[in-house]
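Asks: So, here's a batch of structures to check.
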Structure I
Amino acid sequence: MQSVKDLSFSEPKSNRSGGQHVFMNKKNTSYDDSHVVISLPKCKVPFGVTKYNTNTSLSIQICNDDLESYFNDLDNLIKQTAQQNSFKWFKKNMHESVIQELYKPQLKQNQNFPPLLSVKIPPKFDEIYNTKNEKISIDIIKQRDFVEAEISNNGVYFVNSSFGTSWKVVKLTVHSMNEQSIKGYSFIEDE
């Protein structure tokens, strides 16, 4: 995983809906290799696949301290860059406290459980495999399954009065609870 210090941001670009978008890339790389892609280790998806209108996503538990630190460092880098480029990004100079208030962190924190990272699943996505490297349907993914995911950053988005960054799935390996069913049996005899 590359360091957040190795990332750079593009100039703001207008999108189809009239908002802005800032691309995030790895520094000093060719265009084809510049996308920010991360391979996540085996992580739990406590809620399975979430479908809302035409959007499909997964909430992935981040149980690795180094990975959690990476996402927190990336959040801090985006906020610092937003502060330095506030006139370009927001068309006005903004105080650090306002940037902090407008920013939507990547990880959803919960006191009792590991933080969750929401990742988008593109329409017609078919790079989903089981542990035998066989292609499977997205409908196989159930609550409490585990996945290994390769995810790509979508850049910095600006929506209404907030901004943040998002990720999409590039490849997914599913460790289904169905595959981990108990085989055999055992009984404890009374004496």
Structure II
Amino acid sequence: MLFFHILKVPLVGKDRALEGSTQLLALLPGISGQYLRRAFLAWTIQECHPTACIGFGTIFSKTAARIGEHVYIGPYCSLGSVTIERDALIATGVHVLSGSRMHGIDDPTKPIREQPGEFVHVTLGAGCWIGSGALVMADVGRDSVIGAGAVVTKAIPEKVIAAGVPAKVVRQRVGDSAETDQSRARSEALRAE
């Protein structure tokens, strides 16, 4: 597989060759498919840690991608120019685009495919969890949770839960029991009013 990939690179470019090769590798089921995808990606993208798990049907489109230690990427995901930091969880059917302006649309006299776009590198912070079917176009902070089906158009800070279209912070994630007690006390005080 790697041999055919290397042959394709001069003909179609690194990113297109990667996309085509990961489409083929995405079809290999089971643990053997996970091992083969991880081994192939270790050779072709910026970084793929040996402990990463890449699910069936997942496709990469940019060689700038980085996958950290103990990352889980569920089945049927599509990933562009992204860094996924350690211990992040990506659920089924998540799409991480290379920003929100990949296609130019300013000139109505030209086809959209001929207009320049702007590609950015998206970072998914350590320990974050991206829910099923989410669409991510901006950075997500470490230890944050993105709800299923959310559309992330602007950066999400650390240690929050965000959901909706577009994604908005719903609440902070509470770290220790003292913070939990303070949050409960505030909630009870608000209910009493």
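Here, each number is a calculation from the coordinates, and none is a lab measurement. Note that the structure is a prediction, hence the values are computed from the model and not measured. Cβ atoms are built from the backbone, for glycine too; each structure is taken alone.
Asks: Upon calculation of mean count of other Cβ atoms within 10 Å over residues 88-95 from the atomic coordinates, which of the structures I, II produces 13.2? Walk me through the numbers on the way to the answer.
Replies: Details: I: 13.2; II: 21.8.
Matching structure: I.
Asks: Any idea which of I, II comes out highest on mean count of other Cβ atoms within 10 Å over residues 128-135? Walk me through the intermediate numbers first.
Replies: Values: I: 11.9; II: 21.4.
Largest one: structure II.
Asks: Another one. If relative contact order in percent (Cα under 8 Å, 6 or more apart) is calculated from each of I, II, which structure is the one that comes out at 25? If you can, show how the numbers build up before the last one.
Replies: Values: I: 25; II: 11.
This value belongs to structure I.
Asks: Among I, II, considering only Kirkwood radius over Cα pairs in Å, which has the greatest calculated value? Let's see the in-between values first.
Replies: Details: I: 18.5; II: 17.9.
Going through I, II one by one, Kirkwood radius over Cα pairs in Å is largest in I.
Asks: Figure out for me which of the structures I, II the number 11.0, 37 belongs to, where Rg and Dmax of the Cα atoms in Å, for residues 72-111 alone was derived from the coordinates. Don't skip to the end; give the middle numbers.
Replies: Working: I: 11.0, 37; II: 14.4, 46.
Value 11.0, 37 for Rg and Dmax of the Cα atoms in Å, for residues 72-111 alone corresponds to I out of I, II.
Asks: One of I, II was used to compute helix-only ellipticity at 222 nm (-39500 (n - 2.57) for each DSSP H run of 4 or more, over all residues; to 500), and the answer was -5000. Which one was it? Mind dumping the intermediate values first?
Replies: Values: I: -5000; II: -9000.
Label of the source structure: I.
Asks: I, II: which one has FRET efficiency 1/(1 + (r/R0)^6) of positions 56 and 96 (r between Cβ atoms, R0 = 35 Å, to 0.05), as calculated, at 0.50?
Replies: Values: I: 0.50; II: 1.00.
This figure was derived from I.
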